[in-house]
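We did not get these values from a lab; they are worked out from the coordinates using the rules stated. Just so you know, these numbers come straight off a predicted model, no measurement behind them. Cβ atoms are built from the backbone, for glycine too; each structure is taken alone.
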Structure P
């Protein structure tokens with residue numbers, strides 16, 4: 001899930017404005033206001049457009065005949081990144097964002113899979129490429145901080161954007177981005193985004209947020225991910241605003257950067273907001289130029305804390321990375337909800353097995369969900385969609401528009417892979433990923449719903465909930481708590497906290513609680529759930545648990561209900577529990 005929102009994702013240029021990203025780049029020619037800011041200096045909008053034209057001309061010269069016009073970009077957030085985005089737009093090419101946290105065969109696979117004809121990188125990332133078998137010859141691996149790169153660009157410094165687009169003729173249907181979506185299993189999939197869709201997103205966000213030419217968009221999320229480009233760079237380009245680049249996200253540098261660059265807007269994903277909140281508070285935290293933060297997965301609790309501390313409202317958005325579904329926030333959107341579909345869209349929460357629409361959610365006076373077992377299902381788009389497929393992956397593309405098991409119910413719909421519930425007023429609430437659903441004692445639970453409850457536990461600076469296999473059938477709930485500095489996990493206090501939560505269902509209390517200093521995260525600051533699930537209770541940090549025993553007739557049953565008491569999980573406990581798994585032929589489920 002990427003944080004972006006468009007008023008009409010299916011019409012190029014929706015929200016008004018140019019139909020292609022190339023037009024947006026050309027519009028900045030002659031604009032001598034500051035357009036790009038970074039630690040090393042600044043570029044004007046005109047210099048950025050001229051730099052994009054020079055790189056586009058170089059790319060067309062280096063592109064082999066018959067090769068896909070794809071440019072692999074293996075860079076941190078440095079000025080060369082937006083320059084090559086602009087170059088790709090002018091040249092009718094596509095940027096494949098390469099994740100620098102990938103290694104070895106996985107990194108090679110990403111570059112090969114996206115058919116990169118050119119690879120743009122920097123010296124700090126050259127060791128990642130050492131020893132890899134790549135189909136790209138050395139002359140088409142450009143190192144942006146090598147003097148030879150500047151020499152290559154020199155003959156093209158007089159290139160004009162109009163000259164490039166006149167020869168390359170980019171259209172709204174031209175591929176613009178190939179960006180990898182994170183998944184819990186298998187190799188990442190490269191989603192296609194055309195110039196029309198990216199331009200529409202930029203134009204729409206300009207309208208939605210009222211982007212002004214004097215705004216500064218702070219890009220601290222990695223630009224190989226859709227969030228920074230779609231929700232950060234594109235609206236800045238469309239609105240004539242500047243971008244400020246942070247090479248890599250830093251919680252401690254967040255507020256100093258915002259003040260230094262005069263940032264008015266930033267995007268976030270995952271736990272970035274949580275990390276900023278974990279920095280030491282200061283009396284002048286509200287002394288900053290920010291107006292808005294836009295992203296996803298901050299959570300209601302942290303969003304309120306952020307607004308209280310920094311005086312900045314966070315707007316949680318929803319749009320699938322692939323462009324298949326989006327929700328709009330309106331002034332009457334209640335706390336905790338994402339929004340409603342755009343007019344004319346047909347989004348629903350359905351049972352993934354039958355495609356039947358599920359009942360509306362019932363919420364108490366405090367907005368807490370009362371019928372999660374009946375109301376939580378997968379969000380689908382039953383109408384038109386701007387999903388443009390995955391690059392060279394027809395199986396994954398078909399899976400997004402699949403029918404339900406045993407029939408064609410739902411075939412042709414866009415299945416988001418995200419869990420939601422819909423309240424009686426028609427507002428949609430995010431409840432996690434389908435991959436994060438747990439089945440405990442024959443009941444389906446959403447990890448995100450349990451996380452929202454555990455986030456109220458004061459000593460916890462971060463929470464992740466996920467499934468570990470039950471020794472007999474289904475799953476058990478495990479939670480990892482990142483304990484705040486100066487705090488400690490008290491099992492009796494935690495039990496009292498759980499007992500005081502009116503919306504904690506009888507199956508929701510975690511059987512296992514792992515305590516850590518910080519949650520493991522991916523390169524996009526999302527909780528690394530795959531690593532947590534893989535480790536389970538095989539981890540070096542302390543684990544607390546509610547022991548499981550045997551019920552009447554030898555059937556498995558808890559010695560006490562989960563959450564009624566916790567004690568340390570010892571090596572002896574682990575050995576006995578593993579024997580229990582093996583006795584029920586489920587030991588293989590714990591293989592790591």
Structure Q
């Protein structure tokens with residue numbers, strides 16, 4: 001009753017709500033445009049996702065904070081989640097300390113990499129998710145400009161009093177000797193301005209400045225100096241070429257994208273400046289309450305913009321998100337803007353694939369659980385298909401009809417459970433009747449022997465084969481107890497009982513790949529059995545066709561030697577012991593002549 005009153009008296013303004021259990025432990029923090037409407041939605045319906053129902057049952061108290069705008073609510077939600085880390089909230093954890101490029105707040109500023117951001121007026125650029133990228137940029141800067149690396153306090157008094165002496169860097173040409181007053185502060189600061197532009201991705205001014213300087217040296221006939229400047233221009237141009245250039249008109253923009261499966265989401269961030277990607281970051285988020293992509297992307301955008309200190313006024317995203325009025329949200333439809341969002345999505349997909357490969361090695365159980373959950377969702381099943389069986393018919397021009405049943409457990413072939421069937425009750429090439437027979441025989445036996453039934457049956461074929469298999473399930477009373485689908489070869493349509501419209505899975509989806517692997521394995525296994533049966537039959541026919549050898553002799557030989565091939569390799573003496581010298585000589589001479597031909 002107390003909760004009902006709390007919900008009824010909640011304001012309709014934007015804000016943040018907090019759920020607590022009976023012990024006062026914070027369970028969940030969320031933000032809303034309308035607090036009353038959002039909180040009430042948790043209590044006035046049954047949720048599809050089990051964990052949400054568990055959460056609602058545990059809620060004993062609700063607290064809220066009203067804010068002015070939805071942006072404020074998003075920021076407050078993010079900060080409170082980081083502070084309290086509630087059990088049912090998604091955590092954007094990142095225990096890495098990323099490197100920054102620092103331009104120190106001092107006379108003749110030093111430039112260096114650091115992982116510690118100190119609020120002393122210095123400028124920090126980054127953070128860089130790749131130390132290698134940051135070092136490459138810093139090495140480029142040091143190649144282009146002669147900067148001091150010492151930590152001397154270069155005040156005017158200290159320089160004028162001759163407190164410091166030039167070091168090795170001066171003598172090898174890496175520094176111009178500011179510590180002895182050999183370099184003007186204005187010149188040094190002009191270099192710092194150029195470096196600031198390079199870090200931001202703006203190479204145009206630096207290249208122009210170097211080009212003018214090169215021409216100046218050339219006019220004075222100082223060709224060695226001109227060559228040194230040309231080498232610096234080449235360095236800059238080479239580095240710029242390695243940057244992912246998008247479009248020079250796209251500048252100071254953040255790009256975000258997300259892809260999801262049942263349990264995890266993968267989100268990517270690009271920072272674009274002067275038409276090039278200067279930062280990229282991708283991370284994995286574990287879902288807690290079956291959160292929507294929109295909700296997760298909003299959380300990620302707020303967190304990443306804080307973490308990377310982004311001041312961009314515009315962001316590109318694949319779908320609309322609510323971030324308030326201060327940030328311009330663009331959902332590009334065409335051109336370079338759309339392509340950069342697609343590139344971001346592609347990066348998220350590649351990251352996901354890498355994670356899958358690593359998990360497969362490091363944590364195979366998690367990989368299997370994720371795969372089963374994904375198949376359950378993609379194939380619209382009521383339970384995870386831990387045990388799947390697939391059937392395929394094989395006959396060539398109606399001869400020797402056989403069928404194969406292959407078994408996958410936890411997404412992998414279980415070869416010891418594979419079974420072959422010789423078609424017994426069907427005359428001629430009738431795929432539908434053959435399918436009906438083998439499905440009936442398979443599951444009648446499993447029921448009689450009280451063996452576990454699969455969660456999913458896959459029939460290699462379209463509506464016809466699926467209907468035939470269903471007839472057998474009906475007879476056995478297994479209809480609706482085992483999920484069953486058919487897969488047609490041409491367009492990989494997946495058919496369901498009593499549904500005329502097929503399902504088309506994404507061609508790259510793991511669920512379709514497993515189904516295709518099942519189908520291909522059943523086909524391979526069936527064809528191998530069919531080929532063996534035909535070969536055996538052909539050899540048996542060859543024995544019967546030898547002049548002077550009757551059917552009873554063939555039976556005696558196969559009973560003793562098991563196959564016609566072994567008969568062909570058997571010495572005369574052994575043949576003689578089984579069928580007598582006359583017939584043994586006929587068979588021995590037949591195979592001897594065949595070898596000599």
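Supply the structure label, taken from P, Q, corresponding to mean count of other Cβ atoms within 10 Å over residues 278-285 with the calculated value 10.9.
Label of the source structure: P.
Give the label, chosen from P, Q, of the structure having the highest value of relative contact order in percent (Cα under 8 Å, 6 or more apart).
Sorting by relative contact order in percent (Cα under 8 Å, 6 or more apart) in descending order puts P first.
Compare distance in nm of label points 7 Å out along Cα→Cβ at positions 230 and 286 across structures P, Q and report the one with the greatest value.
Q
Of the structures labelled P, Q, one was used to calculate helix-only ellipticity at 222 nm (-39500 (n - 2.57) for each DSSP H run of 4 or more, over all residues; to 500), giving -8000. Name it.
Answer for the origin of the read-out: P.
Given a value of 20, 52, 25, 3, 0 for P(r) over Cα pairs in 20 Å bins from 0, in percent, point me to the structure among P, Q it was derived from.
Working through the options, I get structure P.
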